[in-house]
Structure I
Amino acid sequence: MPNNDRYAYAVGRIRAMETRLLDRGKIDRMVEARSAEEALKVLGESEYGEYLADLGSVHQFEKMLDAELRRIYLELRKISPVPELINLFAKKFDYHNLKVLIKANKLAEKRDELLVPEVGNIPLAELIRAVADDDYRNLPALMRQAAEKLSELLRLDPDPQLVGLLLDRAMYQELEDAVDAQKSRFLKGYFTSLVDLLNIKTFLRVRRANRPKDFLQQALLPNGDVDMSKLVQLVEPLEVLVDRLMFSPYAQVVEEGVQTYQKTDTLTRYEKLADDHLIKYAKQAKYVTFGPEPIIGYLLAKESEIKMIRIIMVGKINQLPTEEIKERLRDVYV
């Protein structure tokens with residue numbers, strides 16, 4: 001049996017930090033605000049308030065979100081008795097940064113503003129050096145192998161999709177290994193649901209793009225419970241997908257998500273429902289006394305909160321109707 005008593009201090013801190021998460025009331029006030037400036041002011045009453053004075057305009061709101069993300073990861077790394085738990089979730093930023101850098105170097109898609117420094121496990125300077133020198137020997141094994149293969153393939157075929165395909169597969173294999181090492185049923189359940197929901201979305205995207213079956217096989221992530229390559233064929237009606245997942249944990253997400261997708265040709269609703277499914281799963285952590293679950297739940301809640309603020313601010317800056325912004329909002333953790 002794992003010794004969960006060592007999490008006592010961390011969980012105490014997490015319970016205090018949870019009280020400062022944005023509740024639905026504050027989120028709704030941001031959405032109902034008459035302008036982006038007013039929406040930003042609502043955050044003055046929260047943990048984000050300390051960053052507002054440093055923003056030259058509402059268009060710089062991403063600086064605030066980046067700073068808060070860095071603060072949270074730094075804080076959780078300090079209080080978690082198992083640093084590997086936080087490093088597991090930070091892996092996605094390493095892979096994200098590597099994707100941005102490879103696209104800039106190999107495909108002339110320079111987007112430095114997308115880089116996320118000081119959150120991942122690998123210093124950004126090391127990733128920059130690796131890509132510039134085409135020398136990945138210092139990177140983790142799976143990341144190194146994917147980057148080296150990608151470097152060869154992009155010389156022959158400068159297809160941006162290759163970057164996502166190879167690096168995503170490497171990342172999710174690395175994540176599975178890290179999840180298994182934690183021996184947490186809660187974490188394993190979350191990871192499995194995440195992969196399943198991503199694979200369902202991938203199936204819908206590949207189908208819409210009229211890509212062949214072999215491309216789908218490449219794009220699907222391993223390690224989920226739902227085998228999309230066997231569950232339904234690309235040529236079959238989407239109603240078949242809905243029927244075959246009717247008794248799965250994802251039934252509601254798929255039924256409503258697919259119905260809306262057929263009407264609108266966008267996956268916005270599916271993505272919202274999938275995120276809600278995952279945050280609902282994460283909420284189980286609120287009822288755990290000791291263990292890694294509350295730390296995981298809080299981190300997922302915070303990342304979801306940051307995503308919601310981004311959705312609201314982008315909507316307000318682009319003057320989208322209030323109802324349209326509301327439709328994109330995720331469920332709150334608190």
Structure II
Amino acid sequence: MATPTLRAVRRHFGPSARIVGILRPQLAELLHGSDWLDAQLPFDPKSGKKEFGRLSLVGHMRRQRFDMALLLTNSLHTAAMAWLGGARQRVGYARDGRSLLLTNPVQAACDGRQFRPVPMVESYLALARAIGCQEESLQLELNVTAAERTQAERVWRDLGLRTDGRVVILNSSGAYGAAKLWPAEHCATLARLIVEQLNHDVLVLCGPDERDTACQIAAQAGSSRVFSLAAQNVSLGLTKGCLTRCRLMVSTDSGPRHIAAALGKPVVTLLGPTLPVWIENPSVRGPMLRAELDCLGCGKRICPLGHHRCMRELTPERVLREVAALVHTTTIVAAQEEMAWQR
């Protein structure tokens with residue numbers, strides 16, 4: 001959701017500026033194929049690796065003598081890293097007790113003393129405008145390299161997936177926490193229904209730590225046309241490549257959902273503890289499904305009430321109806337894309 005801001009910053013400063021992204025090392029592949037960043041600095045203090053830790057990052061920043069640090073995250077420690085790293089200008093939202101560490105604090109939208117929920121894409125772009133960037137489209141954007149397309153083509157061939165566009169990708173996972181996960185039994189039922197009633201293959205997406213769940217979903221579906229990436233060399237690059245070949249995606253509110261939207265793929269979003277306003281974006285084609293509960297939008301990583309109804313009450317049958325509607329409206333477009341792919 002930060003890609004419109006990256007695009008705005010590059011356009012504003014031009015090709016002669018050196019723009020460096022500080023990000024989690026596992027996200028590096030996400031931006032392959034774009035020219036917004038000249039380099040990346042990996043930062044993940046929880047990894048236990050010194051080269052990804054705070055001292056290493058501060059050292060890199062001091063050696064490179066940055067003119068400006070644009071802080072898209074709101075945490076105190078990111079502002080502290082920018083200050084310790086010697087960035088002459090430090091731009092970010094004035095919240096979480098970090099105003100004194102910023103040279104250019106930006107006031108967040110508020111209703112009285114409460115922060116007002118704002119779509120993340122718009123929140124990031126407001127920071128870009130604070131440093132002089134022009135108005136920029138809210139359109140999410142990612143690029144897929146030739147190597148990533150080749151990876152996906154190999155998976156299609158190895159698994160025996162249909163090459164006529166009749167593939168639905170299913171993503172039930174999410175790194176945020178258990179509260180965002182759709183039950184595995186719901187996923188398996190939906191996968192089977194898609195095969196039986198919509199005559200499409202299903203590919204279950206997974207990350208390195210989600211292989212067991214993906215295998216479980218594929219096995220419980222009880223269909224030879226339901227596949228998973230569990231045995232593949234999974235990566236964000238492979239995810240991007242696979243998404244370019246599918247008709248649409250069913251996903252929880254997690255990273256792959258936004259990747260699909262950035263690649264122009266329709267998405268049926270299964271919304272649990274997240275307030276819809278945070279992830280609203282005109283790039284997303286497809287419905288956001290949610291249960292009508294008083295506790296919706298709690299934002300917790302684990303259901304504080306212990307029932308997880310916000311996800312459990314999103315039934316496979318309800319999701320299937322939305323998938324069927326999207327299949328109907330995208331069939332012609334998807335066929336044209338597949339023909340272009342084969343050429």
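Things to note:
- Label whose coordinates, when helix-only ellipticity at 222 nm (-39500 (n - 2.57) for each DSSP H run of 4 or more, over all residues; to 500) is calculated, return -12000 (choices I, II): II
- Calculated for structures I, II, relative contact order in percent (Cα under 8 Å, 6 or more apart) is largest in I.
- Each of I, II could give Rg and Dmax of the Cα atoms in Å, but the derived value 20.5, 54 comes from I.
- Top of I, II by distance in nm of label points 7 Å out along Cα→Cβ at positions 141 and 325, largest first: I
- Parent structure of the calculated result 2.2, given that distance in nm of label points 7 Å out along Cα→Cβ at positions 5 and 205 is the read-out and I, II the choices: II
- The maximum of distance in nm of label points 7 Å out along Cα→Cβ at positions 69 and 101 over structures I, II, that is, the highest value, falls on I.
- With FRET efficiency 1/(1 + (r/R0)^6) of positions 53 and 181 (r between Cβ atoms, R0 = 41 Å, to 0.05) derived as 0.85, matching label from I, II: II
- For 2.1 (distance in nm of label points 7 Å out along Cα→Cβ at positions 13 and 125, calculated) the corresponding structure among I, II: II
- Which of I, II yields 3.0 [distance in nm of label points 7 Å out along Cα→Cβ at positions 189 and 245, calculated]: II
Laboratory data are not the source of any read-out in this text; all were calculated from the coordinates shown. None of the values given here were measured: they were computed from a predicted structure. Cβ atoms are built from the backbone, for glycine too; each structure is taken alone.
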